[in-house]
Every structure is written in structure tokens, then in C-alpha cells.
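Heads up, there are several structures right after this.
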Structure P
Amino acid sequence: MPAAEPRADEYGRPIGPPLPEWVPARRPGPVTLEGRYCRIEPLDPTRHADQLFAEFAKTDPGDWTYMSVGPFDTREAYREWAEGAAASTDPRFYVVIDSKSGDALGTASLMRQDPANGVVEIGNIMYSRRVQRTPIATEAQYLVMQYVFDELGCRRYEWKCDSLNEPSRRAAGRLGFTYEGTFRQAVVYKGRSRDTAWFSIIDGEWPRMRDAFEAWLAPENFDEEGRQKQSLSRSGR
């Protein structure tokens, strides 16, 4: 089909497509999101902080290099951080719970919330080593995406990271985010400068991606040892 003619305003200047039915998105709330392998629930320091500290104490301290906080040397220091995080609504923090064991194995937040424009960012992701390279890691991301697009009504979902953080960049690509560019000297953290790599998913891409995630997460996509039979990219993502 031929490309649609660009729109113009009354002055003959090109303008973007109309959004006659657009209404602002909703802000993330203290919700619980149930999946097959994991559950996402609001961070509660009383229930989660001690277990999360124990899990994170088993990780390589280098896993915190690109986080704005950590590593935490004591249980008390982590609990103090968790209490502040739990009181925040932007970022709003959630915990990843293993559906089988009930253990708290990770945290993430929805941040830089911009309901008027339908934009929100996923950030502050930290997983226990027990989550990495398991279906939980992917399903947790899927559950939050589904919430952002299908329930909050967002148009744009962002992922940002230090441009030097190769594991995060690879994760964004695997999950279907599109790289958009790098903002130079965008952030100062831990006494150093950060160039920030930007990635996004937009609402028009979400239906195809939702189908791919659901196909990848289906039980029949894993063998008896829990190994994937087909990669997420080959599932149609």
C-alpha cells in the first residue's frame, strides 16, 4: 500500500497523527500481578526486606555497579533503603515472588511516571541469582508490561540504563525494546558521570509482543529440566 500522505496544520506545517480518543493513562498502583511462575506485589519491608537482603548478599557485589544504590553491607542498611522505597509512589516499587516457594527474589519499579503523555519507565531491577536465566525473570517483565499497556493504558514503555551496562542492553533487546539513542552526560550517580541508553516499546507493538511472551512462557516450551525449547525471539517477539 502507498504511504499515507503526511498531515498538515492550517499553516501547511507537517504534524503527527491525531489522537481523538486519547485519555491520560493511569498511575501505577499497589497492585498484585499473578503469573504462572511468579507474582508481582508491592514492596513491604516488614515481609520482604530480610529475605531480599539474604538473597542479594549471595550475589556478586559487581551486580550493583550500575544501580544507583548498593551493595548493602548490613541488613539494617537494606531495610532502611526498603522502607524509603516502599513509601515512594514514583518510583513505585514491587517485589518478584517465586510462585512455588513464596520467596521474595527480586525488585523493580515503575518510575518517571507521565500519565498525561502515557509514558512510564521500568527501572531499579535487581534479581537474586536464583531468578537469573529462569522463566521467572522473563515472566516478571511480561506481567509488568501487560499491566502498563492493558490496565494503565500507556502508549510508551521505557527502559534506560548506563550505556556501558552491556547486560542491561542485551536484556532490553531480548525483551523487545527498541534502542533509540544515547543521552550524553545525562546522570550523575555514585560520584561518576553516566551516558544513558534509551529503549522503548510502544502500544502498537504490544499485541504482537504479548502473543510472543505468552507462547514462550507456555509450559510446553520447557523441557523436564526447565530449559527453553524455543527462544523468545523465535516465539515471534
Structure Q
Amino acid sequence: MTGSVNEYLQPIGDAMPDWQARPLPQRVVLEGKYCRLEPLDPEAHTKSLLKAWGKAQDGRDWTYLGIGPFASEAQFAEHIVTTAASSDPLHYTIIDNATGHALGTIALMRIDPTNGVMEVGFVTFSPELKRTVQATEAHYLLMKYAFDELGYRRYEWKCDSLNAPSRSAALRLGFRFEGVFRQLLIYKGRTRDTAWFSIIDGEWPLVKEAFEAWLSDANLPAGKQQRTLSSLREELAAQIPRDLL
């Protein structure tokens, strides 16, 4: 944001005379090469999600989430019913295109169409989904939907500041660290400092180009990456004149 000055010579943000509130995200299918995102559907997805989560050795994947772990399959199924009915967060299931299996869920949340801001959250990736091409593509598909189709201007990622894997994932995906909000929440009987990250619309074209280069056949022969997502993004950024960054 470059900013301007008003009649009192006070610095103010750039004018946005043509800005209009953005549409709300919908229960749509987002198609990718390796996976697709479907609106969470208890009848269609619960059995497959249960199978995927059944491969977890323990409950550690739920430590930094406000939900789970679940004491029984019935409790998990009840959670899916409740979650699927929500419009904010709006939950999507990640389906592996090769097998048709549901491997995890992800959500758009804190949706603010007036200001064009939303957050990705409730990232619940089963052991089968973690560190896969499908996991990365799922994030790309949701970002592309937010920026390119809905026209939002800010896309957020927040996590417990102690959740090192989540913080690393945010940076890998192209989010920028903005700081820590101290003692922001109490969850699961403990305090939480929250780390904030974001991507804004001016940064999205470079982030998008890096994703598409990473997902290309040239970079993923037999599904094995040749270049990391971060290195591709850094290379693309180096090609942009400094006065445009």
C-alpha cells in the first residue's frame, strides 16, 4: 500500500472508488489434476474419511486444532454432520483423483465479503494426505478460487504460535508472516498465542505462477518434485524489477 495524503496532509490509504463487496464462497467443486475439492457431505465422505484417519497412530494431529481427537467413530461421524452444515467455516473435502478416496478436509472461514478478506482454516489432513502433491494442490485450488473467481484481496492463515509445522507450511505456500497476537485464545483448556500470515491480491500472481510451475509435469515426473515450491517462487521473484516488488 503506497498511500496518499488528504487535505490536511495526513497520510491515508489509497482510494478504492470502484471496490464492491465480493461474493460469498459457494458449495462448489474445485477440480485439479491430482485432487478435487468437494463440499463436505456426510453421506458421501464420512466412511472414506474414517478410513483415512484410521491410519493415524495417535491423536497428535489434533493437538493444535479446536476439535478432536474423537473417542469413537460415532463421535467423528457426528462431527462431520455438524461441520458439513456450517456456512462459515465452509468445509471442503479433499478427494484423491486417482482413487476417489476422501483424504482430509479444509475450510474457508471468517469470511468478510465487505472487505474482501477470508481465512483458510480447519486444515485436517489425514496421514495419507500429508506431504503429498494432493495436499499442495488443494491449497492452490482454494487460493485460486478465493482470488481469481471470487476476487478477494486478502487470504489469511492463522495458527497456534507453537505449531511449528503449520508455520513452516504457511511460509512454504507463499504466505508472509505478520506477527503474533499474544494470549488471543483459550482452547482445550490452555492459552494460545496466534501467529498470523497472509497473502494479498498483489502478491497472488507470483504465488500462483510458482504453484503452477511446481504442479507442472516437468517438475513432477512420476509425482516426484524436481524443484521446491519455495525455490521456484524465489526464482520468479528475482526476475521482477525491485521497484515493482
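Looking at volume of the Cα convex hull per residue in Å³, point out which structure of P, Q has the largest value. Intermediate values should be presented prior to the final figure.
Numbers: P: 159; Q: 150.
Largest value of volume of the Cα convex hull per residue in Å³: P.
Taking distance in nm of label points 7 Å out along Cα→Cβ at positions 75 and 227 as the criterion, which structure among P, Q has the greatest value? It would help to have the intermediate numbers written out before the result.
Numbers: P: 3.8; Q: 4.7.
That would be structure Q.
All of the numbers you see were taken from the coordinates with simple rules; none came from a lab. Computed from a predicted structure; not experimentally measured. Cβ atoms are built from the backbone, for glycine too; each structure is taken alone.
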